[in-house]
Structure 1
Amino acid sequence: MAALIVGIALAVTSLLWLGWNLTLDALWQPTDRVTVRRILLLGGVGPNDHVVDLGCGDGRIVVAAARDFGARATGIEIDPCRVVWARAAVLLAGVRGRARIRHGNMYAHDLSDASVVVLFLSATSNFKLQETLRAQLAPGARVVSYYHPIWGWEPDLIGEARDGYPIYVYCMAGAA
């Protein structure tokens, strides 16, 4: 009987969590390792960069930026369950000194110290972030958006993910 009650409680909790996730601007879709590497390569990520992944999910882009490219990396995630997973990934990868995961709203995060912002969100989210990106990013900073372009922006480069979907790279105006 106790097992049945626990099973029902887990099912109800899972349905509530799933329902809440459907209210967010972007659903979580894990990005394969090949595409993560291409995103970071196309973004020109290096040891002097601060990569911010908005809606970082399980933190795989944050971990790869720190571990494989030597960058400082920050992930912003609103889902507390994914924050726990992403923080565990940072610890397991041994990059805690260069990578961190923050629980919060990506629309409210200060991006002024980011040199690369990674987006794998939705067209709506990208649209909502346009003014924040323009206002806060320094000239020469890069925005790398997987799958969805940023409406009204002309990409400086378009790459391809492992599955053939586009990766858009935008360089903020005023770069030397």
Structure 2
Amino acid sequence: MQTKRKTAAKGVQKSDLKLDLLPGLIGYQLRLAQLAVFGDFAAELKEFDISPGRFGVLVLVAANPGMTQSLLASATQLDRSTMVAVIDQLESRDLVERRASPTDRRSNALVLTAEGEKLLKQLKRRIKQHEARIAAAMTPAESATLVELLTRIRTRLQSAPDRPRRTAA
């Protein structure tokens, strides 16, 4: 019994770690891939102090000048209060500007500033390098298939009527 305790006290080494069913789980592999992709994103864009989410917001605002915060929140799947904080942060960096909506006095229309457009142009060049590193492990056809499969998973789970809903604790 004493030797079992000593062995257990030493702990499991990484080389001895048993992962059981984890390697075969889609969610587990997606999470590990997400961590690797976000780590590479952070390293590639470190000097710009931008997250993948903030980059996505800049892209959407640039592609849809005048869009409302509500529409942007829906497109990014963020709640409205989180979106307000994101826009506040981007506005404080002079990247995004809120303007009165010409069609709805209750809404703000979002546009990139000149600084935001300049930054986004730089970010897009760097994102292409980042994406090339991700795709280097696959053929172009495999890369397209991966995007299609991930889209299918997301779409299916988001539209499932029997999807379990989280409740407040």
Task: For 18.2 (mean count of other Cβ atoms within 10 Å over residues 98-105, calculated) the corresponding structure among 1, 2 - done: 1
Open item on the list: Quick check: 121 is what I get for volume of the Cα convex hull per residue in Å³, calculated from one of 1, 2. Which structure matches?
Closed with: 1
Task: Top of 1, 2 by distance in nm of label points 7 Å out along Cα→Cβ at positions 34 and 50, largest first - done: 1
Task: Structures 1, 2, by FRET efficiency 1/(1 + (r/R0)^6) of positions 90 and 146 (r between Cβ atoms, R0 = 30 Å, to 0.05): label with the highest value - done: 1
Task: Among 1, 2, which structure scores highest (criterion: FRET efficiency 1/(1 + (r/R0)^6) of positions 114 and 138 (r between Cβ atoms, R0 = 35 Å, to 0.05)) - done: 1
TODO: Using mean count of other Cβ atoms within 10 Å over residues 74-81 as the calculated read-out, with 12.1 as its value, let me know the right label among 1, 2.
DONE: 2
Task: Structure responsible for -20000, with helix-only ellipticity at 222 nm (-39500 (n - 2.57) for each DSSP H run of 4 or more, over all residues; to 500) calculated and labels 1, 2 on offer - done: 2
Open item on the list: With distance in nm of label points 7 Å out along Cα→Cβ at positions 42 and 66 coming out at 2.5, pick the structure among 1, 2 it was computed from.
Closed with: 1
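Since every read-out is calculated from the coordinates, none of them should be taken as a lab result. The shown structure was predicted, so the numbers you read here are calculated from the model rather than taken from an experiment. Cβ atoms are built from the backbone, for glycine too; each structure is taken alone.
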